[in-house]
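Colleague: What follows is a group of structures, each given as structure tokens.
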Structure I
Amino acid sequence: MFDQSTVFVVDDDSQARESVCALVQSMGIHTKSYASGEELLSDIDENARGCVVSDLRMVGMSGLELQDALRGRGNTIPLILITAHPRTSHTVRAIRRGAVSLLEKPYQDDDLWDAIREALQLCENLIDQQRQQRVLKRRLHALSEKETQVMRLMIDGAANKSIAHHLNVSVRTVENRRHDVFEKMKANSLAELVKMVVSIDDHNGQDDLTP
């Protein structure tokens with residue numbers, strides 16, 4: 001299921017790295033290991049598929065700092081942190097910033113594997129969402145400027161007569177453009193169309209309907 005995924009293991013303790021890698025490899029999943037967060041950052045691709053398993057306290061960059069650095073680059077790869085020195089503040093900060101889990105050493109192999117499996121599935125879900133976003137954006141960009149104008153007013157709740165008056169066109173013209181919008185966006189209802197546009201805007205953090 002995760003044959004295209006990689007688990008990136010970060011720990012300044014070589015034995016700890018090897019232990020995690022051995023567990024992951026026994027499940028048939030590829031691994032890459034690093035002695036520091038800096039090494040990972042210099043190597044990992046922003047579109048990497050998989051998850052990161054990192055120790056919390058390391059020489060140089062900590063696991064939390066690595067988490068911040070990845071997010072600062074826009075890299076959303078799921079992260080699991082491991083620590084022998086658990087603190088509530090660390091757990092809260094890590095989870096709030098998107099970590100899948102913070103495991104306390106010594107941990108059970110099953111607990112680590114469950115966290116890794118959850119992280120890998122989360123990554124697959126994110127990839128699917130990104131794929132869907134690309135499809136929606138292609139449909140959106142296929143609309144003409146006039147169709148986009150009508151769609152903007154549609155999702156704002158304007159009726160056909162109101163749209164026609166606003167754009168200084170006939171109601172029939174609005175109806176035709178409305179039909180084309182639904183067809184090109186492959187939306188079966190106004191509610192579905194609104195969800196599509198909101199999804200695009202939420203993903204981009206901006207209004208993607210600006211001509």
Structure II
Amino acid sequence: MFNPVSTYRIQFHKDFRFSDLEKIIPYLQQLGVKTLYASPIFEAVPGSVHGYDCTNPLAINPEIGSLDELRELSKKLQEAGIAWLQDIVPNHMAFHSNNAWLMDVLEKGKASEYAQVFDINGGSKGTEKLMVPFLGKSLMEVVYDGEIRLSLINEKPVFDYYGATYPLSEESITRYIQTKKITPESISPINENKEALLALANAQHYRLCHWQETDRQINF
């Protein structure tokens with residue numbers, strides 16, 4: 001079993017990349033470092049300073065470097081006699097629009113190929129919707145106060161709440177927007193009709209709700 005000794009913690013982020021670590025290898029050798037303990041290196045929320053808010057565990061975070069750079073760095077560390085101990089995040093991911101797996105679950109519900117990736121408690125009958133508890137007040141209040149609206153990202157409609165975006169199911173788009181070509185003009189009537197916007201939000205596979213609801217319950 002590998003026994004790490006003389007460890008040195010490395011915290012990767014956009015201002016300290018693989019290339020920056022490569023530059024200090026001689027310094028680490030002078031310190032007598034034998035093992036690096038590296039923070040998570042997979043794709044994370046943009047601007048992450050720690051990497052624990054992972055959005056894609058299958059790709060290197062481009063803000064800190066590339067796979068080729070990692071391979072070259074690994075080679076130089078081996079030549080310097082320095083081992084690498086990698087910190088990982090096996091039990092959670094960031095609740096963020098860059099998390100493609102999670103966004104697919106929000107859009108498709110149980111039909112998503114990633115539905116089993118996440119620990120979602122659908123209640124005793126399995127019918128409870130996934131909570132999305134990031135609103136500053138109830139869904140009805142944010143709708144009628146004009147704080148949430150439809151917008152387009154890559155020609156797909158999403159709910160936009162102060163820059164946080166959430167996808168719409170295909171069924172709800174067909175039912176409420178009723179057009180194959182989605183344009184700013186086609187979603188404008190929904191934004192202007194608070195009742196329709198609220199009904200559209202309630203028709204999703206997830207439930208947008210006040211963050212304080214998590215004081216009483218949470219189902220993920």
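Every read-out reported here was derived from the displayed coordinates using simple, explicitly stated rules and does not represent laboratory data. Keep in mind the model is a prediction, meaning the values are calculated, not measured. Cβ atoms are built from the backbone, for glycine too; each structure is taken alone.
Colleague: For which of I, II does helix-only ellipticity at 222 nm (-39500 (n - 2.57) for each DSSP H run of 4 or more, over all residues; to 500), calculated from the coordinates, equal -8000?
Modeller: Attributed to the structure labelled II.
Colleague: Another question about this same structure. As an exercise: distance in nm of label points 7 Å out along Cα→Cβ at positions 1 and 137, calculated from one structure in I, II, equals 5.6. Which structure is it?
Modeller: II
Colleague: One of I, II was used to compute mean projected area of the Cα convex hull in nm², and the answer was 15.9. Which one was it?
Modeller: II
Colleague: One of I, II was used to calculate FRET efficiency 1/(1 + (r/R0)^6) of positions 73 and 113 (r between Cβ atoms, R0 = 25 Å, to 0.05), giving 0.35; which?
Modeller: Working: I: 0.35; II: 0.15.
It traces back to I.
Colleague: Something else now. Using relative contact order in percent (Cα under 8 Å, 6 or more apart), single out the structure from I, II with the greatest value.
Modeller: II
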